[in-house]
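Throughout, read-outs are computed from the coordinates displayed, never taken from laboratory work. Since this is a predicted model, take the numbers as computed values, not measurements. Cβ atoms are built from the backbone, for glycine too; each structure is taken alone.
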Structure P
Amino acid sequence: MAKTGMRSILAIAISLIILSACGSLTVQPTLEFNPQTATPELIPPTPIPTYTPTPAALGSPENPIVIGLIIQENVAGQAEALQSVLMQLSEGLSLSFTNMIFTNYVDLELALQRGEVDMAWLTAPEYLLASQKDLVSALLVTNHLGVTAIGVQFLGHKDADFQTFYNPATNTSEATPAQALTQLAGLRPCLTEEDSLSGYWLPLGYLSQNNISYTRPVLTYSFSASIRALYVKGICSYAVTYAHSADPRTSSEVISDLTDVIIDVPILWISPPIIPNLNLSVSKQMELTLQNRISEFLRNFSREEPGKSLLSQMLNYEVAQLEPLHDTSYQALRDILTTTDVRLADLVR
């Protein structure tokens with residue numbers, strides 16, 4: 001019994017010794033910073049490479065060449081002609097073409113600014129605006145009624161004893177505007193309306209450029225009305241109409257009852273053809289080699305009767321042929337219009 005008690009006491013003592021030893025090995029945490037210990041450098045994660053897609057080539061099915069066209073009123077057969085021209089372009093050049101139709105110039109210009117349109121059919125005032133903003137350059141111009149540009153002619157009455165500077169054999173005037181038009185100083189013209197380039201702003205530009213004064217114009221709202229007003233006398237001293245594409249004095253609206261109008265209302269002076277016809281302009285972003293390919297194809301296409309017919313239907317404008325056009329063809333017009341207070345935005349469709 002005594003031995004058993006001794007063993008129990010001995011076992012308890014040994015257990016206490018072991019527990020005491022374990023407690024002395026416990027490491028206490030420290031709150032002090034040891035400057036000798038190096039702080040591991042934070043390494044940023046390796047960035048995941050981003051994928052930048054390569055844009056499809058212009059003219060590919062994924063990125064077709066977009067031609068813009070202003071159509072304010074639907075004309076029978078126009079939409080079908082447009083699709084036929086696009087198909088001819090696509091097949092002839094092995095490129096993809098499509099179109100965007102606009103009802104006004106402002107929307108077309110916005111599309112050009114956003115890069116949504118690559119080519120566009122533009123009138124002279126529209127081209128002047130778009131090129132002013134460096135959106136397009138001229139590529140082709142329509143030959144309409146045998147000419148690619150029109151001018152203006154100043155008409156007088158035979159009883160006014162004006163001197164004429166017009167050569168009917170060549171349909172030109174060798175005199176300068178200053179030489180021919182000074183005789184009109186201080187007189188009242190018959191003009192069409194303020195949204196007409198050839199019927200209002202270009203005539204006033206020639207007068208202003210040459211410091212020739214005039215009284216407030218009579219607005220007649222048509223070229224035939226201007227001729228009639230001059231013919232009957234007492235309304236205005238001279239009139240100005242378009243020229244080169246045709247002579248409005250010979251229109252059925254005038255000559256049918258004013259049979260002697262050619263003699264009674266002679267041409268005093270005629271300008272050079274200074275207003276280019278409807279043109280096909282191209283975005284400045286299109287490569288020159290592609291521009292040249294399209295230009296060559298359309299010029300050849302317009303020489304064939306089916307091509308002329310389709311282009312005329314598509315544009316609702318008689319096209320005899322398409323011819324090359326450079327921006328410099330507009331410079332004389334720009335120079336004259338700078339002498340006026342015209343707002344080109346008032347002259348667009």
Structure Q
Amino acid sequence: MIFWYTTKTASHGRKTVVDMKGKVVIMTAIMLNAAVFAYSYFQTRAIEVSGAWALYPMMVKWAEEFQKVYPKARVDVSAGGAGKGMADALAGLVDIGMVSREIYPEEIKKGAFWVSVCKDAVVPTVNKDNPVLDDLLSQGVKKTVFIDIWIHGNITTWGEVVGKPEVRDPIKLFTRSDACGAAETWAKYLGRKQEDLGKFAVGVYGDPGLADAVKNNRLGMGYNNVNYAYDEKTKKPIEGIMVIPLDLNKNGKVDENENFYDTKGELVNAIATGVYPSPPARNLNLVTKDAFTGLTKEFVMWILSDGQQYVEETGYIQLSQEKLNEELEKLK
């Protein structure tokens with residue numbers, strides 16, 4: 001049992017602790033305060049996370065599992081697009097920003113520090129009742145055709161996409177209205193920037209919103225992160241939507257080695273093996289201002305080690321062990 005009293009040296013930041021046997025122990029108030037703060041920080045502090053829709057399901061899973069290891073920690077996760085995640089992180093509004101695109105030089109100059117944690121991809125989507133759906137699924141679509149649709153506006157009907165001029169139904173394009181990694185990645189595949197996708201398209205907020213827009217318009221075309229294009233339970237494209245195959249070898253048909261869109265598992269394997277191109281496949285990143293510290297650092301280190309066991313089951317692709325080791329080294 002101990003009790004505290006202040007000595008004449010208290011003005012110099014010291015306190016005296018006397019136990020019941022008369023022994024005296026001197027500790028600085030600074031040391032005591034630091035110890036109390038550290039205990040409170042690691043036991044009760046919330047980690048605030050915001051940003052990319054692409055990483056949201058994965059981060060929610062990581063948060064749930066991490067809180068089992070640190071039961072008194074709390075991880076609050078919100079989605080709002082990669083642009084918001086970056087802005088919030090640089091402004092110090094959150095501990096971690098989720099960013100589903102490359103980090104720009106101007107963001108690095110402002111103090112952005114990041115690690116890559118897993119991988120996924122963006123896929124083009126259409127309504128399941130599209131008038132030329134069978135042709136789309138058997139022929140696929142060349143990159144040059146996507147460029148003429150999204151960037152140049154030279155192709156405006158579904159008949160033009162598949163070589164059936166008699167089909168005159170117009171293409172209804174939907175893109176993201178929020179600054180996001182999915183749009184930036186899809187635009188990069190087409191050789192442009194996110195703002196170039198809005199010339200001929202209607203802007204819709206968020207991954208779920210874009211999926212709903214295509215789902216509710218028979219002539220719609222859009223794009224989504226993999227986890228918003230496929231149903232988590234059935235592993236098939238979500239009801240009302242189909243994923244458009246990419247005609248990678250430009251031969252006007254979907255060959256056997258290009259036909260991997262029927263289930264989420266097949267597509268994930270194609271991304272992991274590099275058959276599905278990058279972009280629109282890409283690494284997903286966690287960002288902070290200057291450096292991860294404290295419990296946040298512990299969380300990120302856990303994500304890059306023990307947390308990797310949850311990546312595949314959540315529908316994402318693991319980075320190579322070499323890449324994971326590189327990212328862990330950045331945290332030291």
Item checked: Structure responsible for 1.20, with Cα Rg over 2.2 N^0.38 Å, for residues 176-311 alone calculated and labels P, Q on offer -> Q
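Comparing mean count of other Cβ atoms within 10 Å over residues 184-191 across P, Q, which is largest? If you can, show how the numbers build up before the last one.
Working: P: 18.5; Q: 21.5.
Largest one: structure Q.
Of the structures P, Q, report the one carrying the highest value of mean count of other Cβ atoms within 10 Å over residues 232-239.
Working: P: 17.2; Q: 14.0.
Once mean count of other Cβ atoms within 10 Å over residues 232-239 is tallied for P, Q, the winner is P.
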Notebook entry, point to check: For which of P, Q does Cα extents along the principal axes in Å, calculated from the coordinates, equal 99, 33, 33?
Noted result: Q
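Quick check for you: by distance in nm of label points 7 Å out along Cα→Cβ at positions 72 and 96, which of P, Q is greatest?
On the way: P: 3.4; Q: 2.1.
Greatest value across P, Q: structure P.
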